[in-house]
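Asker: Have a look at these structures, which come just after this line.
Just so you know, all these numbers are worked out from the coordinates, no wet-lab data involved. Just so you know, these numbers come straight off a predicted model, no measurement behind them. Cβ atoms are built from the backbone, for glycine too; each structure is taken alone.
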Structure 1
Amino acid sequence: MEEKEHNTKESPVKRPPLLTLLCILTFIGSGLGVAGFLAASVNYEQTMEVFRLLYADMPEAAFLLNAPRDFFIISLILSALSLAGALLMWNLRKTGFHVYTSAQIINLVVPLIYFGGETNPVLNIMITALFVYLYARNLRYMH
């Protein structure tokens, strides 16, 4: 009888290796985003001074010289939401996919709102699309 009960219990779903890798990469990327955007938000004036020094000779990054503080605050919130979404997916929660994906899509739009055509989002769009696609492939393991 004990044997029968043991076999009928469902074994816990294990996190697949690809989902583990994606979450770790997101922890790193979004964690650095949270730290960087927090520092830029709190130390806005110093950040802008550093940007003036670093990007003075880089026309492709000149848009950062006009970035308002609220850009960094919004980016901080979106990075934190991406991080939270990855943490939920790490724990096999499907809600994390929706939180992560929403934050990433909004994160693609925010620079366009603030800087218009000054940014080149092609690489960001490709990376975001790849991560969302790969996370979506792992939805069947989440509840």
Structure 2
Amino acid sequence: MRGLSYFLGLAVGLGLAVQVAMNTQLRSFLKSANSAALVSFLVGTLALVALVIGTRAPVPTRETLSAVPMWAWFGGLLGAFNVASATVIANELGATTLLALVLAGQLATALVIDHYGWLGMPVNPITLTRVAGVVLLSIGVWLIERS
């Protein structure tokens, strides 16, 4: 199962790179980054509705929904911010620099989240090796931006 998780992780990375390019083109045709982000999310919402219906996912009860911590409802807001921001800045930075910066930010934040077990994640302490990986990636961002 772990092998499938690695594969899916790489597929998500591939998808993000393609998504940046697609949303940038959508922005150029719609003449609005916000409209492009909205269309992207509407299409994604339709796909998720089809997935839920197709997999016959159980409908959560009122009790289940009321038990969800308040902060957990805002993941979609962060997703919208990511898509809208990437749609705006991809033309200026290019897909490679944009995604390298996104990855560096994700890894640095993930180190802290894992270290403290925030947001319900299991505790996975910061180590010198993990910090070195983020530092090396940050050096990669700098090298990408210089070219």
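Asker: On distance in nm of label points 7 Å out along Cα→Cβ at positions 80 and 128, which of the structures labelled 1, 2 is highest?
Answerer: Looking at the calculated values, the largest one is 2.
Asker: Here is a further query. State the single structure among 1, 2 that was used to calculate FRET efficiency 1/(1 + (r/R0)^6) of positions 16 and 56 (r between Cβ atoms, R0 = 41 Å, to 0.05), giving 0.90.
Answerer: It was calculated from structure 2.
Asker: Taking volume of the Cα convex hull per residue in Å³ for each of 1, 2, which is largest?
Answerer: Structure 2 gives the largest value of volume of the Cα convex hull per residue in Å³ among 1, 2.
Asker: While we're here: Once relative contact order in percent (Cα under 8 Å, 6 or more apart) is calculated for every structure in 1, 2, which label goes with the largest value?
Answerer: 1
Asker: Okay, next question. One of 1, 2 was used to compute helix-only ellipticity at 222 nm (-39500 (n - 2.57) for each DSSP H run of 4 or more, over all residues; to 500), and the result was -24500. Which label is that?
Answerer: 1
Asker: Separate question: To test your reading of the models, identify which of 1, 2 gives 3.8 for mean projected area of the Cα convex hull in nm², for residues 40-87 alone when calculated.
Answerer: It was calculated from structure 1.
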